[in-house]
Structures are given as structure tokens and as C-alpha cells.
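K.L.:
Take a look at the structures below.
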Structure I
């Protein structure tokens, strides 16, 4: 357990930030899964709107350093490629 006041505050901040990061990451994974399902299902219009939503979340995650910017770019690229392939 932290002893100094600053350490106690840092521990509190870490817990809050970890929770926020985990929430965004879980939301991102769920939306990615939905997008992939729509692409496989052949619902192109719905998949396109879903991909835009996922791209926004990926950019937000990359901006906040929850995922790396290269990972975000790779995931967006693969989704777009999969959509255009169908």
C-alpha cells in the first residue's frame, strides 16, 4: 500500500484510468465483432456504417494510446478491404 499522499492519489488515478481504458477496449472489440459479422453476412450498407463507427473508436483509442496507431490503421485497412472484397 502507498504511504505518501501523492502515491495514494496516483493509485486512485491508475484505477480510474485502467477502468476507462478497459471500457473503451471492450466497446471496440464488440463493435469490431459486429462489423465482421455484417461483412460476412453480406449486409454491405449496414457494414459500411458500422465500419465508420469502428474507425472512430479505433482513432479515439490510438489518440489516447490505448492501442497503437499502427494497430488502428491495420484494423481499419483490413475491415475496408474485407468490405470491398464482398
Structure II
């Protein structure tokens, strides 16, 4: 079975919080190179790692990871506001 590519917002979230790859890696318990592989979408996270990242950023997994290319967060938030009206 071919692995699906997993898209993510890790780089955007990390930069928004002003933390380095090394700092994020220490918080989620991986090597800093793993964070780089994840950000470049060269590596799919395990389910456990996806949960650790989600918990660190305090966001639902589906706002961080997707099997389809992700829209900018600002667009996602606008769509959420429209859906709740």
C-alpha cells in the first residue's frame, strides 16, 4: 500500500509562536531534524506524534494535519465564522 502524503501547518505554527525547530523537538520528544522533515512534508508523523504536536499547540489535529493541501489559517477561520452564522 502506498503511503498518503500528510500536509501540515507545523512551520507556520512554530514561527507564529516564535520557537525554533530544536525547541519544538524538545517539547514533543523528537530530534530537531524530525521537525524539519515534518515541516517539509518528507515524513508522515505517527498518530502518537500527531497527538503530541496537537497538544503542544493546543489545536485540534485537523487544523494542523490533512491529507489534502491546507488553506491558509485565516481562510479556515473565515469559513468557520460563516458556518456558525
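K.L.:
Supply the structure label, taken from I, II, corresponding to distance in nm of label points 7 Å out along Cα→Cβ at positions 56 and 72 with the calculated value 2.5.
P.N.:
II
K.L.:
Ok, one more. For the read-out relative contact order in percent (Cα under 8 Å, 6 or more apart), a value of 26 was computed from one structure; give its label from I, II.
P.N.:
I
K.L.:
Comparing percent of Cα pairs over 20 Å apart across structures I, II, which is largest?
P.N.:
I
K.L.:
Assuming -30500 is helix-only ellipticity at 222 nm (-39500 (n - 2.57) for each DSSP H run of 4 or more, over all residues; to 500) as calculated from a single structure, say which of I, II it is.
P.N.:
Traced to structure I.
Rule-based calculations on the coordinates, nothing more; no lab input. As the structure is a prediction and not an experimental result, all values here were calculated from the model. Cβ atoms are built from the backbone, for glycine too; each structure is taken alone.
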